[in-house]
Structure formats: structure tokens, C-alpha cells
Structure 1
Amino acid sequence: MTIELPYEIQSRTLTKERHSRSHYPIVPAVIEVPEVDASSAPFAEKFMIDSGASISIIHQRNKRLFESAIPFDTTNIIFGNSKVTLDVYNVTLKIQGTQIKIIAALAKDLQFKYSLLGYFRGIESFDIFVMNNKKKVFKLVKI
């Protein structure tokens, strides 16, 4: 399985200067919470690939999917200067028809529009992750 998608431009930037418009790899995925048989289908959540994030984080707009789910753990996350404790769940992402089991924390007050696909049981689920900054495309490959 190979997923190849173009980068998207992050609309929230620190300044309005032209050179501050950052491009990020974004992958659309349907979120499934197997424990309670909940799914975001037919809608896909946009996950920004964040190789610096140790765990994936699901945006709070998806909290209805987790209303009946029981978290199996909690984790402390540092956003800027604040530290928050978030509930952690087993989640399945359906990306272009392929299911990927991940561990994700549910955000309470994420200040940007994307969920995050972090490293642990997220990006590491793929064999190859390639970013082509010149062409502004990325590939996720599962062999």
C-alpha cells in the first residue's frame, strides 16, 4: 500500500509575511473506535503528520466518537507553556481503504484545525515515510 498526497498550506501562521506560509503533510483518515463501534464515516479527519509528536492526538471535534469509550490510560502533553492530561484510546484509522491500528489521545482544547499523527503506533506503523519538499508531496508506504 502506498499513499501519496500533496502538502497542504497551514493557514494559521505566526505572521502574515509570505515566507511564513508553512506547508505540512496532511493525510485524511476515517476514525474508528472499535471498543464502542463508533466511526466518523463517511467523513474523514485531516491528520497532520508530526514526526516530532510521540503520540497521535485526535481533535476535540471528534469527542462524540469517544462518549461511551473507556480510556485505557492517560498521558501528559505539553502544548506551548501548558501541560494537560489527556485520555488515551485504541483507535483504528482507515486511510485509503487500509486500516491502521494506533494509540491516540483525545484533545480537550487543540488550537489548530488538524489532528496529529504522531510517531508511536502511528507513523511507525508504516515501513517508509518520505517527504519530497521540492514537489510538496509525501508518501506513506506499508510493505
Structure 2
Amino acid sequence: MDKKESLLQLLESFQSKYFMTIGWRLEKNAQIILDHLHDDETIEYAFFAQKNANPLNILGTAVVALTNKRLLIGRDRVVVGYFFDSITPDMFNDLKVKSGIIWGKLEIDTIKEFVVFSNIDKRALTEIEKKISNFMIDGKKQIECGIEDA
């Protein structure tokens, strides 16, 4: 299975499991991730959410992919262009989860910015938190021990 099929399958699985999560144009947003994926990276987990703090703004869908090296965030613009973010374990500071009645949000604090994902099915929050936290903890341990991938 190639990387595109793998990513789309992960997103489809997330969508069917957590169907209350709001997301649009997933294939277009996923393409941004694929365009910036390095040859030696493999996608281990993926989900989608709104990349904003306002639960009423449902037009900022982002695809988030956790690879073996970093966290990637891709958003295709409706007219022209796109937005892409990359968060490596050395940039990661903290992760906060907030749950509401139907949806929840994730707040990722990095060295340079504060990233908020909203309108996530609240049942998905623990799964996403575990995946991201475990990856970042393992990545920071490797950096501290001097075991960085060349």
C-alpha cells in the first residue's frame, strides 16, 4: 500500500469511528501532507479537525498526520495555496485536552506557537492524546540520549 492509500485509509477509519468530528475536503488536505512527507517517513496515525479555537468556525479543516519523525498539519486553501505546519519533538512543550458535551479540542503548545484543534468528537480525544503524547515523549527521550535519526 502506498503512502496516499495509507493516509486516506487512516482518515476514513477515524471518520467512521468518530463520525461527530467535523471535517471537509479531506483528500485535498491530505495531499498537502503527502507533498511534504519525506521519503524515509511513514505515517503512523492520522486524524482531522478544525485548526482554530472557535467551535463555530467549521471552514478551517486540517489533516494531522503523526509520522515516525514529526507531527504534520496540512490545510488546503479553497482558492489558491495551502498552509503546512511541522512539529518535531524538540519543539513540543505541552498538550492540553478540553472536552465539551459533543466536541472537544486539543491545544498543543510549542516553542514558537500555540496550535488549537477544535470540533473533535469527544470520544476521540483520549486516543489522539495518547498517540501524540507517546510519540513526543519517545522523541524527547531519543534527543536527550543523543539517538537522533540521521
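Summary table
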| read-out | value |
| --- | --- |
| Winner on relative contact order in percent (Cα under 8 Å, 6 or more apart) once structures 1, 2 are ranked, highest first | 1 |
| Structure responsible for -10500, with helix-only ellipticity at 222 nm (-39500 (n - 2.57) for each DSSP H run of 4 or more, over all residues; to 500) calculated and labels 1, 2 on offer | 2 |
| Structure from which 0.70 was derived, FRET efficiency 1/(1 + (r/R0)^6) of positions 7 and 31 (r between Cβ atoms, R0 = 25 Å, to 0.05), options 1, 2 | 1 |
| Structure responsible for 12.4, with mean count of other Cβ atoms within 10 Å over residues 71-78 calculated and labels 1, 2 on offer | 1 |
| Mean count of other Cβ atoms within 10 Å over residues 55-62 derived as 15.4 - corresponding label from 1, 2 | 2 |
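The numbers here are math on the coordinates, done by the rules we state, and not lab data. As the structure is a computational prediction, the values presented were derived from the model and not from experiment. Cβ atoms are built from the backbone, for glycine too; each structure is taken alone.
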